[in-house]
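Novice: Each structure below is given as structure tokens.
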Structure 1
Amino acid sequence: MTNIPEGKQMEAAIQNSFNEAKKLYEKHGIDVDDVLEQLSRIKISLHCWQGDDVRGFLNKGRELGGGIAVTGSYPGRASTPEQLRDDIDKAFELIPGRHKVNLHAIYADTDERVDLDELAPKHFENWVKWAKQKGYGLDFNPTCFSHEKASDGFTLSHPDAEVRQFWIDHCKASRKIGEYFGRELGQPCVTNIWIPDGYKDAPIDRLSPRVRLMEALDEIFSDPIDEAFNIDAVESKLFGIGSESYVVGSHEFYMGYALSRRKTVCFDSGHFHPTETISNKLSSWLLFGERLLLHVSRPVRWDSDHVVTMDDELLDIARELVRGKLLEKTHIGLDFFDGSINHVAAWVIGTRNTLKALLRAMLEPVDRLKEIELQGDYTSRLALVEEFKSYPFGAIWDYYCRNAGTPVREEWLAEVKRHEREVLCKRSQGEGSVV
């Protein structure tokens, strides 16, 4: 028997499996090479706040607020901008493709004592320098929580005009930072506004806070910004911790606002009723809206922000985007923060799953299925959809990862564990170590 090195055997097995899988898909008119080219152009926006449990670097020591909570104390979370960037780099080494990083305002990299309403592009120069060097894009979010001026649960809809102006000024500054990102990096930055405003119990006046929010947003967006570099988005929520009965920025509010002001709506997969899914909303919104921002999360019990797994809803979101040819109008980002597992591994699992779901959707015979549906042959439609669930998309994914220079299958976990031993655990001496 020929003594073939293990690595060569693996390479041959990946190539052979790909060749056989490709033949199966080609029988249905699916151009696998074209699919992989399309997949390589998709950018997932990796949320920085998974890497440090949403602590940020602006005004360190401030407690989380605004209905946001992180559970778990896994050792090694980033505590400096340099550590966070190193961890993001490590995650991207293990994820095929070229992607983006999503920053919150509290992640400013500066020694200057500055409040949220005073932030400027200069406070993010190190992030831009790093992104340029690595070839990443950047997205942005004003941080309308975890601040004394948000301690009563209201920001842009606050009844106090002075407090409200503070948050207006912060959001205006954030849009300018987003425009700076887009101009410097040559790709648009999506600047997404989410606020926690709402009441724990049923309010008497539901209208006035929404009037204040509408007027505040109008003032924010009145500043001229080049849309080639900055895309404005607004994000709704159903309810939150401390706002269980009423949220000012509801889905209906932002749908109306975004359509009337030509803004982008953010659909977060955890921000709706537990029995409600966003996959069925995408085509409806994009009939009328110009763009869509997705925040992909996993709401185990509503908005619990678990690491994304390849569950039915993720697959349905991917299928809806692919079947409706909606990907070019959609910006995809992740939004979860799990402090109970390795922070880098969480990024890798969630991003790879999102990409795999999109690949699976792209490897369906969509045109053939649409034709069968129009003919009223629902038997064949159901049969083919079910059979394609067990087609060998994994062989295509393995080939894609290998060609991208990223680990195949679970090989990435060994590198994460090495990074944990050599880097993360050394950061957290005194917090314990992980076996």
Structure 2
Amino acid sequence: MTVKENYQAAKEQYKAIGVDTDQAIRTLKNIRVSMHCWQGDDVMGFDQDGPLSGGIQTTGNYPGRARTPEELMADIDQTLKLVPGSKKLNLHASYAIFDEGEFCDRDVIEPKHFKKWVEYAKERNLGIDFNPTFFSHPKAEQFTLTSTDEDIRQFWIRHGQACIRISQYFAEETGQPCVMNIWIPDGLKDVPADRMGPRARFKDSLDQILSIPYDTTKVYVTLESKVFGIGMESYTAGSAEFTMNYAAKNGILPLMDNGHYHPTEVVSDKISSMLLFHDKIALHVTRPVRWDSDHVVLFDDETKEIAKEIVRNNAIDRVFIGLDFFDASINRIAAWTVGMRNMQKALMYALLSPNEHLKGLQDSGNMTELMMQQEEMKTYPLGAVWDYYCEQEGVPVREDWFNEVQKYEKDVLSRR
């Protein structure tokens, strides 16, 4: 059977349980997933040549890492050809592009240093999301926005302010809102003597960053928490309680990264609670294996559950979805493609669920039928609908995309 014939059979099967597959496809086409640039070059960026810091590590040395903006853009292009649907590009401030002989530090970067990224995005109808880079810098060797050294703290405050101005530039140029996410690695390896002091300085730093004028309809500032990391196993200033309370009190958005919690916590369970108290929220979807290890996103239970919470709570327009992983042990374009396709596949899975019927079963206390129906849905022909969607979007069906990755590796990556 052809892809279309398989789809027609699947369409009838879903129709019998009240699911419109055509509508699911139309909806999915317009959900923008933000693709993180840092998978392509192992989070190195272009404004420094030192080691990674801030508890961030990449493992592996697979050949073909992007070393220049041009190489990174080419690799992103190759990935975009293999991924269906609407996309955004997620940049870190460390990916500023300077003219030959030019350099400026992070506290004085300007929109002009991202002009080439804007031109790139506009040519491809991509919005741009943004992140201040509070790591991998000589002034981030110990603390940033919590520093007791006022010169260092003010440096990073100016950096945050500069990034807000750049974020508004992105939004105005692309015509799409920019999500600007603040995350700092400040914390301690061992038991602290003072938790309040650093958090008070963090709060004051954020107040100063947000004191500059900006258009809140164009720039959505988000604040991301983390439970611990390498070198900060005992304490982080930006805990979940700190970031959620600060966001709620100051009118910005909370961002939840599903690798930034204790191992038994799941972000999918938190989404509904957050939506009750925030008009919009943001996510970084990743795959923690033992900790915040940022493995490639799979079509696994938690990814599917995150997508279901977004869809069944009618929150597609209220949740900004970005990915955040970096694996240097495998082909980086394949990693991007697997993760991006799996996030969209999870959204498709959620859109193909009879969500109102399932809610009705729960509300009426019919838990036996609910469990049965949820289990039966797992073997419905999602793949046939996904293949048809990919074909309609002009991207390879099933594993055919990997042939293009192998060809690109042979022709381009292996020559670097």
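Read the figures in this text as sums done on the coordinates, not as results from a lab. No experiment lies behind these values; they were computed from the predicted model shown. Cβ atoms are built from the backbone, for glycine too; each structure is taken alone.
Novice: Among the shown structures 1, 2, from which was the value 4.7 of distance in nm of label points 7 Å out along Cα→Cβ at positions 166 and 366 calculated? Each step should come with its number before you reach the end.
Specialist: Working: 1: 4.7; 2: 5.4.
The read-out was computed on structure 1.
Novice: If mean count of other Cβ atoms within 10 Å over residues 134-141 is calculated from each of 1, 2, which structure is the one that comes out at 19.1?
Specialist: It must be structure 2, since only it matches.
Novice: Here is a follow-up. Have a look at 1, 2 and say which one yields 3.3 for distance in nm of label points 7 Å out along Cα→Cβ at positions 110 and 142, as calculated.
Specialist: 2
Novice: While we're looking at this one, here's another question. Hey, distance in nm of label points 7 Å out along Cα→Cβ at positions 54 and 150 derived from one of 1, 2 reads 0.9; which structure?
Specialist: 1
Novice: Could I ask something else about it? Looking at structures 1, 2, which one was distance in nm of label points 7 Å out along Cα→Cβ at positions 46 and 262 calculated from, given that it came out as 4.3? Present the calculation step by step, with values, prior to reporting the outcome.
Specialist: Details: 1: 3.5; 2: 4.3.
Going label by label, the one that fits is 2.
Novice: Continuing with this model, one more query. Compare Kirkwood radius over Cα pairs in Å across structures 1, 2 and report the one with the greatest value.
Specialist: 1
Novice: Next question, about the same structure. Figure out for me which of the structures 1, 2 the number 4.3 belongs to, where distance in nm of label points 7 Å out along Cα→Cβ at positions 102 and 406 was derived from the coordinates.
Specialist: Values: 1: 1.7; 2: 4.3.
Going label by label, the one that fits is 2.
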